[in-house]
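Please treat every number below as a calculation from the coordinates, not as lab data. Remember, predicted model here, so these are calculated numbers, not experimental data. Cβ atoms are built from the backbone, for glycine too; each structure is taken alone.
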Structure I
Amino acid sequence: MPEVTYRLPDGTSQTLRDITPGTSVMRAAVSRGVPGIIGECGGQVICATCHVYVDREFLDVLPPMGDEEDEMLETTASPRDPERSRLSCQLTMGPGLERVCVDVPAEQEAW
């Protein structure tokens, strides 16, 4: 089963195991109370409150970034990393992405 490790700004980490395939990294975090992932828009790519920095080890297995995601990443509260920033609502766990590690930014801006 898929697994996500969220490294939090305070230096701790939280690993979620047995994530149902097809669940986004954002939805898993919100449903299990991971702090720092807000997901205000529910995964509609219109808020950027699920911004994460993906560990470099996993960059090659991520789906390509769409134009909407790229545009929303210009509005993040924490600085955008041109290589590692992604919206966690656009990262779906399952075949091809069985494990991933992300850093949660220190700040997410809710509407």
Structure II
Amino acid sequence: MDHQKFESCVEACDDCAAACDHCATACLKEPNVEMMSRCVLLDRDCASICRLASKFMAAESPFAARLCALCAEVCEACAAECEKHEAAHCRDCAKACRECAKQCRQMAG
């Protein structure tokens, strides 16, 4: 696996993880935190798998493609949840998740 070939996917995963962390923190500051609970949970799952996928690609792991396929699935779920909310942090997170899912699907082949 050529690390530079997947540089855009690594970058998308890193960007998505940061957006998810920001979204989760911002959701906890929303007036109706209970309504945001699923968003926070998915943000945290998504950030974790994005970081792991990034590490696997950087290490040229033979499991990177399979992990990226799962990462795309988690990113899509997170984006779908974030899109249910009007908050700017959720909208920004959904956009980062959709881009990451696209890059991960391409990487996974």
Self-check item: Top of I, II by Kirkwood radius over Cα pairs in Å, for residues 6-53 alone, largest first
Solution: I
Practice problem: Identify the structure, out of I, II, from whose coordinates semi-axes √(5λ) of the Cα gyration tensor in Å, for residues 38-77 alone was calculated to give 20, 10, 5. | Solution: II
Quiz item: If volume of the Cα convex hull per residue in Å³ comes out at 69 when worked out from the coordinates, which of I, II was used?
Solution: II
Practice problem: Tell me which of I, II gives 40 when you compute relative contact order in percent (Cα under 8 Å, 6 or more apart). | Solution: I
Quiz item: Comparing mean count of other Cβ atoms within 10 Å over residues 30-37 across I, II, which is largest?
Solution: I
Quiz prompt | When FRET efficiency 1/(1 + (r/R0)^6) of positions 22 and 62 (r between Cβ atoms, R0 = 25 Å, to 0.05) is computed for each of I, II, the largest belongs to | solution = I
Quiz item: I, II: which one has helix-only ellipticity at 222 nm (-39500 (n - 2.57) for each DSSP H run of 4 or more, over all residues; to 500), as calculated, at -26500?
Solution: II
